[in-house]
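See the structures that follow.
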Structure I
């Protein structure tokens, strides 16, 4: 110690200085890659659509494939029946899906709803044309960091399953 100023007791060799500089550069590049990934949308919500056919109808579910806690997610269910619907539309949705996500509302709202344990059963009035579209206003629940789950949506007719889609959703921290 000279004049109350602390100094290194021994000098670092050139290899140690070079190594420390290289570690800093690697860290800065990793940080830059993370920022660029966020700017181009890699770190945001990604969605996909899965479809199934049965009973003369097509069931399609658009959902978030990867999301983060507290972020709004797309969740849309479409049913297409050429010639239109002659009765109510009945959907069964995995109860686990609605438990893991913070749902605000359905558009349109179901005319009837009940549950059978693993599924929530919804009945909707038929639309005037061949296309029915259900949008769910939802956010990933705040406590769902680092989780994944498999969910299912079914199109029903008097209890019989006409079509079903299964999908996986991952919540990253």
Structure II
């Protein structure tokens, strides 16, 4: 599973092009109300999730994907950040990782929201972090506390990677 910050509608497109492995994505359910877009999204292995609720169908689909060993990309903020700062993370990604013991790779993305309309000359940075080990959290007695700790660890890792991206940006100028 890849967890990434979310800046732009173009983030999944960039990841689709960047990562050679077949990826699965969650997409907000409202996008699937548009027939042509719905067809395109399904072809790109995007499945709908109802935000701000417990979407059992999406939870089941995500678990199936991870249990089969397929890659799932989640933007745990649940929406795009308008200013580039990491928004509070939802616990869904932590729940999937906890339940499936999947490998979780954090990814910080920079400048994708600035790609258009100014053209393709903007430097976009993708910074993959070390996988997050779920074993310490599985040993915790209280699952709710474990999910909170995992979510905080995801946020810490993503913020750290974003800081590294900013340093890269300042050096590359």
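Starting from the value -6000: which structure in I, II was helix-only ellipticity at 222 nm (-39500 (n - 2.57) for each DSSP H run of 4 or more, over all residues; to 500) calculated from?
Considering all the candidates, the number was obtained from I.
Using FRET efficiency 1/(1 + (r/R0)^6) of positions 26 and 90 (r between Cβ atoms, R0 = 35 Å, to 0.05), single out the structure from I, II with the greatest value.
II
Say we calculate mean projected area of the Cα convex hull in nm² for every structure; which of I, II gives the highest result?
Structure I comes out on top.
Bear in mind these aren't lab numbers, they're just calculated from the coordinates by the rules spelled out. Here the structure is a predicted model, which means the values were calculated and not measured. Cβ atoms are built from the backbone, for glycine too; each structure is taken alone.
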